[in-house]
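S.K.: Structures follow.
No lab work stands behind these numbers, since they all come straight from the coordinates. Source: prediction; values computed, not measured. Cβ atoms are built from the backbone, for glycine too; each structure is taken alone.
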Structure P
């Protein structure tokens, strides 16, 4: 190949300008792991309690040592909503889209949408696997409902 530039795939939901900033702060570890196809999240090094990505002090033991570790790509829909929002230029979807609160098997909870466009939200209690969308060149976690699991678990350029 001679001098061709590879462009990031266009996300189905939002404009690339809404991509998260990846740096050396703790949440950056989540996006660096996603680039490798892993979901890495923080645990308290002392008591092993799952922590929020920005959390620096453990609610369980008060410890401040954090370990970012790969977790299983599986969880359960804790809450779900269907968002009806059109915002030309930022939100690409022209129909309602799901936003999910997923409780991962690791004990963490993440807010995400689905890997692919969906006109209905998965049911509360439904098992999902985690794939990765690409927004502005940054890979982010996205849910793959059980019904859609046979289609794909990862976006492709």
Structure Q
């Protein structure tokens, strides 16, 4: 059993490695703090501390890291930033060019280089081909469009 006492620090390093791998899956910095606490316990074991000292080192280091260091890191990383619109949400507000006459029943527009089915919200609004429109919202696979709110902007649609 002497080998077990001599390799305790390796067990703590193994625990730190496992906790680090769990952190990769969770990405919330909790397991990173626990892994660092396991490294501190490994140092205590390497320096000859008994098992009780190692466990106390782990617990104290984990509490300090979780209570003090993790909140500072979260603020610095700013993980709660504003959401960036993606997919169809990114098309709302974009300019499109009318390809086929757009009414409240249907039509076609070129939006970001792709042909989209389109319609207007207003029953009495008809938009002629070649006109620039603005996407108000996406309804399924249909772009709901309206005349641009700022007619003085560029005369070419946004083609990214």
Structure R
């Protein structure tokens, strides 16, 4: 269980530490600079009910995921949600923090009336796949993607 974990939505002042937390997701990725992070935050802030969820221990960011809520013309107009950028700081893995943050984002989607929450992972690692299954996600659809950037390795 995620003992001592506080979960909340990220705020603009969280950006410097959040950008560093993402390094634990894609360590060899080119990090965004402060100015670029501010621009991305500004664009993301216009996505209505969407948000970046943070798990904190003693004020330190240890886990995060992004929830994007998409308006919808079917399913009676019920929105759906996408989850992306799920990561836990390497020093805090295996303690339930990632799952707690992930489930907080799912609960937010339900409270907003979303009829489903989707996520994709490129990982083939049984531990990663087990993490998502253990959180309640199921493999019920076939996913396709078209990429401009190559998938990350690992």
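S.K.: Thinking of P, Q, R, which structure, once helix-only ellipticity at 222 nm (-39500 (n - 2.57) for each DSSP H run of 4 or more, over all residues; to 500) is computed, gives back -2000?
M.R.: It must be structure P, since only it matches.
S.K.: Still on this model: State the single structure among P, Q, R that was used to calculate relative contact order in percent (Cα under 8 Å, 6 or more apart), giving 25.
M.R.: Source structure for this number: P.
S.K.: Hey, another quick one. Give the label, chosen from P, Q, R, of the structure having the highest value of distance in nm of label points 7 Å out along Cα→Cβ at positions 76 and 108.
M.R.: Q
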